[in-house]
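Take a look at these structures.
Just so it is clear, none of the values below were taken in a lab; they were calculated from the coordinates. Values in this document were obtained by computation on a predicted structure and should not be read as measured data. Cβ atoms are built from the backbone, for glycine too; each structure is taken alone.
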Structure 1
Amino acid sequence: MTELFTPGFFIDNRARLRKLFGSTAPIVITANGQLQRSADTMYPFQQDTNFWYLTGIDDPDIILVIDQDVEYLILPKRSEYQNIFDGQINTAALSERSGITQIKDYKDGWRQLGNRLRRVKQVATIAPPPQYIDVYGMYTNPARWVLRRSLLQKNDTLELIDLREYLIKMRMAKQKPEIEAIKRAIAVTTQGLNEVIGAENLKKYTYEYEVEADLTRAFRHQGSSHAFEPIIASGKRACTLHNIGSEGVLSSDELLLFDIGAEYQGYAADISRTVAIGEPTKRQRQVHQAVRDVQEYAFSLLKPGVLLLEYEKQVEHFMGEKLRELGLVKSITTEAVRAFYPHAASHHLGLDVHDVDDRHSPLAENMVITVEPGIYISEEKIGVRIEDDVRITADGIEILSESLPSKLE
């Protein structure tokens, strides 16, 4: 696998952040920490994407310090158990990957940083998220809270400046290696989907999980993995937007919805297709065609300068017209439309499958977003979503996933 991201990529990102931030306050950013799964086992580690964007490092609990022209990494405390079972931290590899030459052990690093923090009034970091996000029903990684506490222990009068707005601006428009990584993730996803939904292939499957297993094999065979928990849902199960688990039995009179994406060197693809398991009915064809029509309309709106908030309103209204044609709504209101189309048409794509964005900022060249309208009719056991990944060009869009057909059969 050819490495797309050189140390220069991360060095330049740190320099851009310093310039955009424009303050002499030290910048201190933490990697994610590992999370317990059960007893003494952990979930697979997932790095904080902002930390990776600035360092390229996939190790947990490391601290990045940028203090004007000085950059260094602070290593975490490590138990002898960790060193034996997980291996020693390879400091030479950290330096080679990130382009940061100064790597300090926990004690010396925090001594140097603490001395600096006691002499300043401000420090820049990334604000910790809520410890529990109600709307998603999930707990968050505590690493930023731990860092916040450590900073204030060194100087409890510090003003903590949040760097998120600067990193959002930097990450929204993708650089050349980022676009290439997304394209390769899309290529892996496309090949995997073609293998399972090609002519006659679906007939060999009895369960959704068999399809998922073959997709996973196809991704791993190409040196990739899932960028997010795959959604492979048939019939009524496809009307639950994030129906994961793939436990359903396939039926020849139902549609099968895929919402999947491979990850390539940290960057995600996000593609949805809905296909007929057997011969589709007239109604299934009508709903599928309506979603395709909405997607084509959404494509026509996208170009630099477009505000996603306004674009979403336009797509919602057009979707309303299609729902009315299908006999699902009588009048086009947000409430009526959202009963059958409850999600957004687009989101940014990159290191996170739902990548950082500012919906009050207009689209610009080299931003990468998804276009994913859907119609969900639970009573009819029909759920249809079609999703493609597009790059905003100088005067329109490039559909990065257009090589994968979106036909029903």
Structure 2
Amino acid sequence: MTTPAPTPAHASWLDDLPGELHALEAAHLTRRRRTVRPAGGASLWVDGRRMLAFCSNDYLGLSQHPALVEAAVSAIGRYGIGSGASPMVSGHSEANAALERELAEFVGLPRALYFYAGYSTNAGIVPALVGPGDALFSDALNHACLIDGARLSRAAIRRYAHGDLAELEAQLAACGTRRRLIITDAVFSMDGDVADIPALIALAERHDALLLIDDAHGFGVRGPQGRGSLAAVGRTDTAAGAHASRRVLYMATLSKGAGVSGAFVAGDETLVEWLLQKTRSYIFATAAPPLLAESVRAALRVLQHEPQRHARLHANIARLRAALPAAIAGTGWRLLPSDTAVQALVIGANDEALRVMHALADAGLWVPAIRPPTVPEGTARLRIALSAAHTEGDIDALVDALRDCARAANTGSGLKT
């Protein structure tokens, strides 16, 4: 029996992809990579052109710090380049072990587990904590890695409106499932606002739940010496008169405030041991190279001994927030409330956000436009990432360029695409 030939008009579903890509482009939703290298300070060479960057999560400018570079070079001489295996086989080097001890001490929690990448940390630990028949409660604006971890867990997912703890409590009270996990960002990466951690801990304790906090954008930046969002609210073992709740797991990445790569999760000794035994993205993945662990260890020392970096970052945040509202008056654009390094300027329509981004690029400033599905429809925005590497002049240059964009928008003279 002969198999019928495919219909020529649709020989394969692969033939649909060009049209679907065109549809993304028509909706102003295509993304484009750029080739970069450092150019000193907060500047980058971008596709061969020097630009002042407001797009990097290197919030303290540590990625180019001489102490971190020296630590990496020294580690190469001792350990070589790769780790060679999973941490459960032979990849758990002396450097990685030392880093775990130092991370736990730095964030004031009993134990830490070091992962090779941030995304895989949340994608792996959530399914290790809950599964089919369990209940999971997720803030509506959580990062994609938490969302993917929730989906992989196959637990029953209940989303609550962003920051709406009354809705969360109602969901917890109505839930008859014994094992419950609340997941939330500490600093929300596209809005820059901060979760109410003490209230979340209280809900977890009241309703026999576990709370997983993703502090990717708070670690290294918030709290004393950048010890993170738990330390900022005094909920660690080292906080005066306080003790960390055994119901809290603290996760943070090491690629932002620490300027390197990877991530870790810290908390109660038993919980961390459970994750070591059950997290597939830890057990079956090659461990992070020792050179990265040594660089992070150097970053922890810098965080403790160079407080001027935190002071400079917070001065930059204050300078931008003091000047920008007047510069964009009359446009309908909104600078969202935030005292963090993430400053979101909501423009609205995708095409207008892209026009502003391109106008800034023409002026030599790289500020990315963030569009759906990363943010909700109708809230396309510029995500302004501030750093201790920015100078006062850099902040003023951004405000001046946005003022020019606002004038063009207000007068109807237009911004070119």
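With distance in nm of label points 7 Å out along Cα→Cβ at positions 382 and 398 coming out at 3.6, pick the structure among 1, 2 it was computed from.
Traced to structure 1.
With FRET efficiency 1/(1 + (r/R0)^6) of positions 198 and 254 (r between Cβ atoms, R0 = 25 Å, to 0.05) computed per structure, which member of 1, 2 shows the largest figure?
For this comparison of FRET efficiency 1/(1 + (r/R0)^6) of positions 198 and 254 (r between Cβ atoms, R0 = 25 Å, to 0.05), the top structure is 1.
Using semi-axes √(5λ) of the Cα gyration tensor in Å, for residues 222-269 alone as the calculated read-out, with 25, 10, 8 as its value, let me know the right label among 1, 2.
Answer by label: 1.
Hey, FRET efficiency 1/(1 + (r/R0)^6) of positions 38 and 310 (r between Cβ atoms, R0 = 25 Å, to 0.05) derived from one of 1, 2 reads 0.70; which structure?
Only one of 1, 2 returns 0.70 for FRET efficiency 1/(1 + (r/R0)^6) of positions 38 and 310 (r between Cβ atoms, R0 = 25 Å, to 0.05), namely 2.
Relative contact order in percent (Cα under 8 Å, 6 or more apart) was computed and gave 21; which structure, 1, 2, did it come from?
2
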